[in-house]
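Taken together, the values in this text are just the output of simple stated rules run on the coordinates, not laboratory data. For clarity, every value in this text was computed on a predicted model and none was experimentally measured. Cβ atoms are built from the backbone, for glycine too; each structure is taken alone.
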Structure I
Amino acid sequence: MAATLAAEVLQDDIAVSLARAMATANKRARELGVDVLQNLITVTQQVSNGVALWRINYGPKDYLGRRGGDLVIDVDQYNASIKQVLRGQ
């Protein structure tokens, strides 16, 4: 179902930045074989070495009793470039 975004949503810098970061991280996750729809996705905002990042974590929805296996992708908040990819074991 397509939705038209109101102009004020598109003017919200944080919302647009997060949407770009999610799209970038989802693309990389799929390239690495992660089924994005079958994962629990969490997002945190952080600053590392003066660079504002979105840290996007893909983990199993059924995480109880499981260890590792998460995929973590750090995406630059301003230009949506991937800064780091970490895979749990």
Structure II
Amino acid sequence: MTLQTYTPQQLDQFALRLLDLAAIVRRAANESREYGVTDLPVHDKKALEWCIKLEQWAHKTRADLEVRILQHKAELRGRAAAKMDE
């Protein structure tokens, strides 16, 4: 796995890509309902595994962000305290 730094805009682009995929699957669900296709065979094993990995990745990314935010807040408080001591 490659570690890459992401800007907020890149995170948005990634999220929109996931939403596009979800929209494709939702459209398939709606069309199958609309046209009475009730038994569409799909190969889902890998997709479900990827979903689990994406969920784990998303939770870890969120936790890493929370740590970075706390570190940033601590730095700001430290700078403010240092200015007050001057």
Value 3.3 of distance in nm of label points 7 Å out along Cα→Cβ at positions 16 and 40 was derived from the coordinates of, among I, II, structure I
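Suppose distance in nm of label points 7 Å out along Cα→Cβ at positions 48 and 72 works out to 3.8; of I, II, which structure was it derived from? Can you show the working numbers first?
Values: I: 0.7; II: 3.8.
Answer for the origin of the read-out: II.
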Could you tell me which structure in I, II was used to calculate helix-only ellipticity at 222 nm (-39500 (n - 2.57) for each DSSP H run of 4 or more, over all residues; to 500) as -29000? II
With Cα Rg over 2.2 N^0.38 Å derived from the coordinates and found to be 1.17, which of I, II does the value describe? I
